[in-house]
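Novice: Pasting the structures here.
Nothing in this text is a laboratory measurement; each read-out follows from the coordinates by a stated rule. Predicted, not measured: the structure shown is a model, and the values here were computed from it. Cβ atoms are built from the backbone, for glycine too; each structure is taken alone.
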Structure I
Amino acid sequence: MRFQLGFITSLLLFSKSLFAQADSVQIVQSGWNKSKLAGGVHLFQKNFKGSLFKSNQYVSIVEVKTRKRNKFKLAYERQLLRHTSDFGESSKATAAINGSFFDVKNGGSVDYIKANDSIISGNRLEKDSTRARHQKAAIIIDHNRLDIAKWDGSAEWEQGLKASNILLSGPLLIYHDSLTLADTSAFARLRHPRTAIAKKGNKTYLITVDGRNDNAAGMSLYELEKFLKWFGANNAINLDGGGSTTLWVNARKQKGIVNHPSDNKKWDHEGERKVANAILLIRN
């Protein structure tokens, strides 16, 4: 009996390994729809029909090469909520993606934001005065370049970050090539639309994963982490997902929301939710 159980367990593990290999190969090698948005900026999209994590998945990625003209910027409202597309259009951005977590009822961020060296909002801590999972990593933008930072465990960590623009979010998914997710909550385990930013070499990636629809199941954070690792990310951070997940672009041949925001429960580009902040790609 022990031999049989051991054999079955080994077979199951081997099968999972084969599925993982198949998933990782198709992420890298499958035909992504690619379009140029600007110099060093491309949009990649792929509809995985039942083939990624044994589910339908729709992924949109804006790839940004580090160039002098490609500049990142934080956009925010202190109390009001605005559409991600509105943040992008009003700033004449090339691309915009929704940012970190916010107060749905009253507006404004629930996480620390510093913009142009001015503190816009502080952390809204948990009831036991500990940090929320989305306050243990950060997007930092300094001299228009974007990077990802990891919480060092200290109470005033973000105050010591040397950057003019800081947006806390999380959980952190990959840091210095290592998987970092250690969240077993339903938030991490269940599938939802997801928004993430990743770094790979001299490239930055703005990523949305659609969900809550028959055409797109969404991903758990563990699936998102695996996807980004297979994609080759060196560092990656989770942003606000769910109904907030929105990716907007503005190019000569393509303009508008390119993913399928889920707030209207339809498979179209109209279900955009208002948010408190966004990350913009500006070219000037």
Structure II
Amino acid sequence: MRKIIFDCDNTFGLLNRDIDDGLTLLYLLGAPIVDLLGVTLTFGNARLTEVAKITQEMKKRFELAFDFYPAANFLVEQVNRYPNEITILATGALTNLADAQEIDPAFFSKVHEIVLMGGTIEPLLVNQQKVAELNFSSDPIAAKAVLLSQARITVMNGHMTAEAFFSKKEMHEFLLSTANVITPEAQSWLSETLENWIKWNEKVFIFSGFCNWDVTTAVYLERPELFSDEYYFLSNEQPELSKGQMSLSDESKYIVKMPKKLLNISVFNQLVIKRMTAGLKSN
């Protein structure tokens, strides 16, 4: 099993806020290869206080077994306890990871791998509409510190993750699979949260579903072959990170893996449904 820490800005259950951090958490709880050491909370989709409150509510409503922490200290403690064994999935502002390096300058050298969701390399369009990058731009100084840390990094950028489309049909399939897994009250909250998010996407992006951006990080852990296999050099100057845009170079010492394509959306979504359902069963 892989030792994982999930660093996220979970807003699952908050009206008109992204739900994919919460779905990623369900996936990790249901993945047989994952030993989830803990969840560290950051900001991005909402303020940290809101993220902490809704994460506690999600844990309670679904009776989930995980611990969460709003600080970098946990990251440092665990990486020193398990040097070169821990993979960090980071799907919000990267403040906690940069703060961990401030506490322990050798932090990044002790991490096995970091899988990030965020960033662009050009303007991001979703269904022909321009979308502002959120995760890297929420704390561009921290994003630069992580990207140029020379840790083993995989970036699931906004262009590729926009392909992870979860339709209303798949939503109903997921809800059906959870019907006898959680309480009726929890099922109602799950259904309401998913439906509200699809309604928001129908108004904003004019499609009946949503981009399951963050879940790509969890699927990548288990099924990396579902993604293409490209590497890029990053420039040592990252002037556009305030907009979430990474600057590439022809050659540098800063190398990241950054898949360009999600290769099979059908297999991806079926695996996501299976793992999220298992995550709800894990209580």
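Novice: Work out the source of 2.9 here, i.e. which of I, II gives that when distance in nm of label points 7 Å out along Cα→Cβ at positions 40 and 248 is computed.
Specialist: Details: I: 2.4; II: 2.9.
Clearly, the read-out refers to II.
Novice: If distance in nm of label points 7 Å out along Cα→Cβ at positions 56 and 272 comes out at 2.4 when worked out from the coordinates, which of I, II was used?
Specialist: Working: I: 2.4; II: 3.0.
Derived from the structure labelled I.
Novice: Also, I was wondering about something else. Taking 2.0 as the value of distance in nm of label points 7 Å out along Cα→Cβ at positions 112 and 160 derived from one of the structures shown (I, II), identify that structure.
Specialist: Numbers: I: 1.1; II: 2.0.
Of the structures listed, the value fits II.
Novice: State the single structure among I, II that was used to calculate volume of the Cα convex hull per residue in Å³, for residues 96-175 alone, giving 128. Walk me through the intermediate numbers first.
Specialist: Details: I: 109; II: 128.
Only structure II yields this read-out.
Novice: Match the computed value -5500 of helix-only ellipticity at 222 nm (-39500 (n - 2.57) for each DSSP H run of 4 or more, over all residues; to 500) to one of the structures I, II, and report its label. The partial results should precede the final answer.
Specialist: Values: I: -5500; II: -12000.
Derived from I, not from the others.
Novice: Next question. Upon calculation of Kirkwood radius over Cα pairs in Å, for residues 32-79 alone from the atomic coordinates, which of the structures I, II produces 13.1? Walk me through the numbers before you get to the answer.
Specialist: Working: I: 13.1; II: 11.8.
Only structure I yields this read-out.
Novice: Something else: From which structure (I, II) was distance in nm of label points 7 Å out along Cα→Cβ at positions 208 and 232 calculated, if the value obtained is 2.5? Walk me through the numbers on the way to the answer.
Specialist: Numbers: I: 2.5; II: 3.4.
Source structure for this number: I.
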